[in-house]
Structures are given as structure tokens and as C-alpha cells.
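Engineer: The structures considered in this document are given below.
What follows draws every value from the coordinates through simple rules; no lab data is involved. This one's a predicted model, so the numbers in the text were calculated from it and none came from an experiment. Cβ atoms are built from the backbone, for glycine too; each structure is taken alone.
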Structure P
Amino acid sequence: MTAGTAPETPSTGTLLRGDLVAPRYDTGSLAGVLPAAAGALGHDLTTSTGIDARHARDAFGLPQVDRVVVVLVDGLGLRNLAERGGHAPFLRGLLAGGSELTTTFPSTTAAALSVLGTGTSPGRTGLVGYTQRNPATGGLAWMVQWNGAGDPDDVQREPTVSESLAAAGVRVTSHGKSRFEGTGLTRATQRGATYVPSRGLEDAVDAVATALRTPGLAHLYWDEVDRTGHKHGWESWQWGDALEAADRELRRLTRSVPRGTLVLVTADHGQVQADLSQQWDVATDAELGAGVALTGGEPRALHLYALPGVDPGDIAARWTARLGDHAVVATRDVAVAQGWFGPVADHVLPVLGDVVVAMTGRATVVDSRVHSAEARALPGVHGSFTPHEMLVPLLTVVA
């Protein structure tokens, strides 16, 4: 398995110890996938963070084709797949010839889908967590559900790769569950694509095969592997069953699309198994709650928004002392300077926490005023910098 190459991105400095994985936003990352697909289709484009389509295609060694399908299996981290590969003989067989990519920070769906869709960075797309502050209202926004987030065209201002291709006359379709049709997240990340709703993965595979009778690009998103991991943990038999189902249908996809179609399979993040004995609650822990007006993000990667007049450095110092080696804590300025969110646009700065916290090991921090008892007890979590969360595959098949 190889990693892509591209111009250097900002260094993450020394905050991340050696067992953690720093994000990249070049062709060694999820950001390079759709530009590379565009390059494989013979189209020139350069994203606002400098990823060139033809360079990305060459970095991944992709052939010139007239049909591409990009499949994103939510929650299928590279380490998770490698360690449970007995449930996925088809995908496991592609690992040796695939690429190892990093996902975004936070390693979470909304941020990763926005970076996949635009070929940029969370700091440009403005999708920086499961929840985040809406500067217009001052309240929390839930980005996957797009609850309280505002106009998706205003939140996410980067052109999508799908928009660029559609403007050049390429047919672009997006395939997934019916409930994702027309949502704010779909609009923010896949503008330019025609959404084709499906009842399930088998139906979606059939729809992709039908769509690609005409040359172009198809997206396919499937979330059941991640949903099962959250509920039961990625080490469970239920997760293995969900992986088997995805593996079976992706094998069928390669046999159903027109000959010569390039199939790219990747993921938005992986998962770790939470240790609930290492969980802190901002709502009941006086040291953690002091000076914090709002807790955003998720239990593995938090945005802390300070009360007026409170020094973020004081919050960061308290959290560092309280959590010790269980977390990496940085003020917003330090996190931005070290490249955690990649290049950051001015309008995105107020969305970022005044303090950013990334959990290590299997620890979590929750806020029981925001997170339900069920959410606090989930065994499968993600968002931080561990290899299980950060490393994702790019698997390539020419049908």
C-alpha cells in the first residue's frame, strides 16, 4: 500500500506525539480523491488549496477513463478493514495495491465529506465537527442533520468538484439513501450532482450501473458500517456482518458497471472502541466547565467556546492539567498555525472553538447538557488523531 504525494501542507508542529497521525490536505489525503477522479476523466481543475487534477491522477496512478464511480463507505478506516478483513475478502484483496490516505481533523463525517467534495480543507469548507457554533446565532449547529446550521451555500462556499465537472458538461450523479436527498449536508458537499435516491445498497449499486451507461462520474455513499460501529462497536459481530454486506455489494458493483469503469473505494474515517471508564463530563466537572460557554464537536474532538472575557489560554491550561496524556489541547490560534484544519478562510475562524481538544487512546469527553445518555454510552467513536480514526484506504479497480 502506498501513499500519494503533493506539495507540502502546513506542519502540525510538536503537539502530536508519535503515535498520533497528523492530517494532510494534499494528494496523500481524502482531499485528493475527487480531483484525481476528475483528472482520470481528462478534466483540468485546481482546487483553492492547490490540488491539481492531473497531478492527483498521476499521484494515485489512475488510468484515463470515461467513467468513474467514487464509493465512500462511512466508518471504514484502513486499520479497521485490515484487522477485520476476513469479513471483506473482496476489499481485502485490493489492499496491497491501494493507497493509505489521511482523513480530516476532526476525523468525522461532515468535515470529511466536505473535503472529499471540494478537494480543500475543513478550514475552507467551514464544516469542522459533528456540532459547531453558528456565528450568526451563537448556538450549536448539528452538521450531519443540518439542524441550526443556516444556508448550506453560505456555510460551505468552496466550489465542489462535481460543480466544476458539471459546468464542463460531465454527467455527475450522487447515490445514497432517500433520507439524504436534498439535505443541507448533501447540498454543501455535492452541489452539481444529480441525486438518485435508493432504498438500500443493492438498489444504489443498480442505480450506479444504470447511470454509468452514460459516461461521467457517480458518487456512492453508504453509512451502515459506521452506524453499526457506533451502536455495537467495530469489534462486534454486528460490525462484521455490516462489512460483509458492503463487501458483497461492492464486488457486485465492479461486475455491474460498464467495462472500463474506474471504481474508487474510500472512507471518511475509522473508529475506536470507547473506554467508558475514561470519560469526563463538562457539565459536572468544575475544572473542565469553568469559563466554557458552549461545547461543540464530539466526544473525541471538541470545540470549546469561551465565555466573554475568559482567556482561552486559561481554559487550555485547565484542560491540559485535568486530562493529562488522555488529550491534546490547543488554543484556536495554535491549532490553526499547526495545520489541523488546513488552510483556514477568514469566515471560518469564528466557527472554530477558542480551544480545540483531541482525545488520545480510547478516552472521551462529553457534555450531558448536549449529549444524551445513549450518545454518551456509544461503544464506537471517532474524531481524533489515532491511526484507527485517521487512516483511510483508497482502493482501485478497473471493471
Structure Q
Amino acid sequence: MSQADTHRAIETVWRLEAPKLVAALIRVVRDIDLAEELAQDALVAALERWPTSGVPDNPGAWLMTAAKRRGIDLLRHRQLVERKHAALDGDPEHEAFTMPNLEALDDDIGDDLLRLIFTACHPALSTEAQVALTLRLLGGLTTAEIARAFLASEPTIAQRIVRAKRTLADKRVPFEVPRAEELSSRLAAVLGVIYLIFNEGYTATAGDDWMRPALCEEALRLGRTLVGLMPREPEVLGLLALMEIQASRSRARVGANGRPVLLLEQNRALWDQLLIHRGLELLERAGRLGGAEGPYALQAAIAACHARAPTAEATDWTRIAALYARLAHAAPSPVVELNRAVAVAMADGPAAGLALVDALRADPALSGYHLLPAVRGDLLAKLGRGGEARLEFERAAGMTLNAQERAVMLERAAKCGSTAAP
């Protein structure tokens, strides 16, 4: 194996093993910064030795052993320094440094990963901090990678991560899975963070690209990890089902010019049938566990309707509208109502959909949401009200921060002509 191949192998191993390594180290040393430092030291050791010795058969165990040895040396040194300081100060009240038992590290990392997921998504942190810390600790992404993904500066992301760690330390947040009485609400936050990461990759809110596939892949990997750790949680299965089915359309969602391709115009031959199969299987498992009415399972069921339709014309819009009605009951939201309006328009005609959309126009939660005028423009165009539709598409173009989406909205406005609204 060439040196370049070895370095690529190390990078792959690191991305897979780093979260497990950091999670196990945090459990023992109770310090996120120290755990990351020890994990990085193990990576440096791998970069020094593997190019000559080769990648070991069990690279995860090798990294764990390297981190453990480095940790023991570092913590013994820290213990010695603290003892000397205490002796020099003559402080009888000095609290002796307790040496963590690094020998307690083992290969059973399932619980450690689950603890790390809930810690990174702790409610004491802002959503932005939860996302950054999750991608750093569980995704293994560097600060620069996270900054590029979210079109933010490196100092901004670095500050978020530092503040998040400080908040967790100051509040003495326990490194544990929440107790039963708070598990549901805390799990909802975890799922929300993972889906936020997926959505930012699936439909970028800003920038020049319509999609950021790397973020979708990270969210899928996090979702699959969580399913492995919580295989009997219906909403965990529902979220992964939703992401698998949505990700199946990725190749068909972007045209050769980088422009978005709308769902009904996509080449369904490009949809990934393996991902669809995985998603449908997960959705069935969620249903068998009694989770068919969970918000993520319902969204996955809607995505499944599209996935099962061989053509756009064969889509069961009546069922989709009914599923959105159930979703509106399970998780009330004006965005859900807007999506329901689209489904109703497809099932019962654009006039029926427009009536529902118009009822949402006064909702302050949608005042800056560019898809409200976009949907309204589409329905007006179908009703032959081109002048009004043009104004709505122009309004949507002015509200979106994504360059590709803006171009599509302006194209649609142009196709409506310049006839003034009556």
C-alpha cells in the first residue's frame, strides 16, 4: 500500500472510529477537551506508525490503546504536578487530584456513543451549538469542515464549540442517557438536530449550491448509528426511514446546470432503489412497534408514497393529503399546513389548494418563508392568473438566500409573462 493510500485509509478509519474513541474517553476523564486531545494524540501516533507498519487488523482497538497509554502518561504527570503545587502551597484543604481509571476503557462503546449524542444535544445549548458540537464530536468533522458546510467563518464555529463545551462544564452536565421521564423530550431534540443537519444538506438555505451531499451523508451516518443504539424507538426508525427515502432522490434533484429539479419533474430512474428499500423496511419496523403516528414516521410515509409511485402521475395525492392532516394533528405547524395545501391542490385542484394557502398568509411564522409565495405562485399559474403568479415568484426569489433556487423562481416568474394582475 502506497503512503497516499495509507493516509486515505487512516482518514477513513479516523472518521469512523473518532466518535467512539472520544465517547469512551469522556466517560472516563469527564473532560471533552482532554478526551479530544487524547484522541488526536492517538491519530498522530497512527500517522507516524501505520505508513511503515501497515493499518492494523483492528484499527479501533489500536487507537484506543494508544489513547489510553497517552492518557495514563499525561494524567500521571498532571497528578505529580498537582502534588508538588499542593506541597509548596502548604494547603491542607487542597483537594487531591483523582486519577481517572483509564484501564476502565473497553470496546463496549454502544452506551458511550449514546451518552455522547445526548450530551452534544443537551438543552442547555443553543440549536446552533448543538449542531456544531454534534458534527465535531460525532461526525469527526474539523472546525473548517463545519464552517464550510454552514457557510460560516471558522472563528464563528470555533467560538460556538468552545462556548458549548464551557456551558456543559459550567453546568456540570452529566455524561449520561436521560432518565425515563425526560428521555422522550431529550430524544426529540437529538432527532431534531440530526434532521436539521440532513435538511441543510438536502436543500441548502444559502449559498451557490442547491445541495451539500456531505451533510446528508453525515446525518444518515448519525441516524444509522442511533438506530443501532436504539433499535426499538419508533421515531428513531421513522427519522432514518425519512432520510433514507429522501436521500434516494439526490441524483435526480440537481440538473446538469446545477439548478434544482422539482420532484414531479425528476427522472425516477435515477432514484436509488437500495435507499428506498431501506427506508420502507425501517418504516414497517416503526409501524410494528406502534410508531406509525409519530411525526417522523408520518413524514416517512409521505415520502414512501412518492417512492412507490412509478410515475409522477401515479402519485396517490389523496393519501398524501390525508397523511399531512394526521401530521398536522401530531405536530401542528404552518409549514405542515402549507405542504398539506399542496397535496390538496394536487388531489382536488389548484383552487382548493389556494384557499388553504390564502388562509396561511396572515400567519407571522410564515412571513419570511419563501415557499409560501412560491406555492401560491404555482397555484395561481395553474389557475391562469399569470400576473399574480409572476409577482409571487418574484417575491419568493427575493426572499430565498440560495442562488440556484432564486434563479428557478425568476425563471418561473418570467414564464408567467408581464401581464399585470387584475
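Engineer: Once distance in nm of label points 7 Å out along Cα→Cβ at positions 72 and 224 is calculated for all of P, Q, which comes out largest?
Structural biologist: Going through P, Q one by one, distance in nm of label points 7 Å out along Cα→Cβ at positions 72 and 224 peaks for structure Q.
Engineer: Kindly point out which one of P, Q the value 18 was derived from, the read-out being percent of Cα pairs over 36 Å apart.
Structural biologist: Structure P accounts for this read-out.
Engineer: Compute FRET efficiency 1/(1 + (r/R0)^6) of positions 232 and 304 (r between Cβ atoms, R0 = 25 Å, to 0.05) for each of P, Q and report the one that scores greatest.
Structural biologist: The maximum falls on structure Q.
Engineer: Which structure, out of P, Q, was helix-only ellipticity at 222 nm (-39500 (n - 2.57) for each DSSP H run of 4 or more, over all residues; to 500) derived from, given a value of -22500?
Structural biologist: Q
Engineer: Looking at relative contact order in percent (Cα under 8 Å, 6 or more apart), point out which structure of P, Q has the largest value.
Structural biologist: By relative contact order in percent (Cα under 8 Å, 6 or more apart), the leading structure of P, Q is P.
Engineer: Then there's this: Of the structures P, Q, report the one carrying the highest value of Rg/Rh (Cα atoms, Kirkwood Rh), for residues 248-327 alone.
Structural biologist: When Rg/Rh (Cα atoms, Kirkwood Rh), for residues 248-327 alone is calculated for P, Q, structure P comes out on top.
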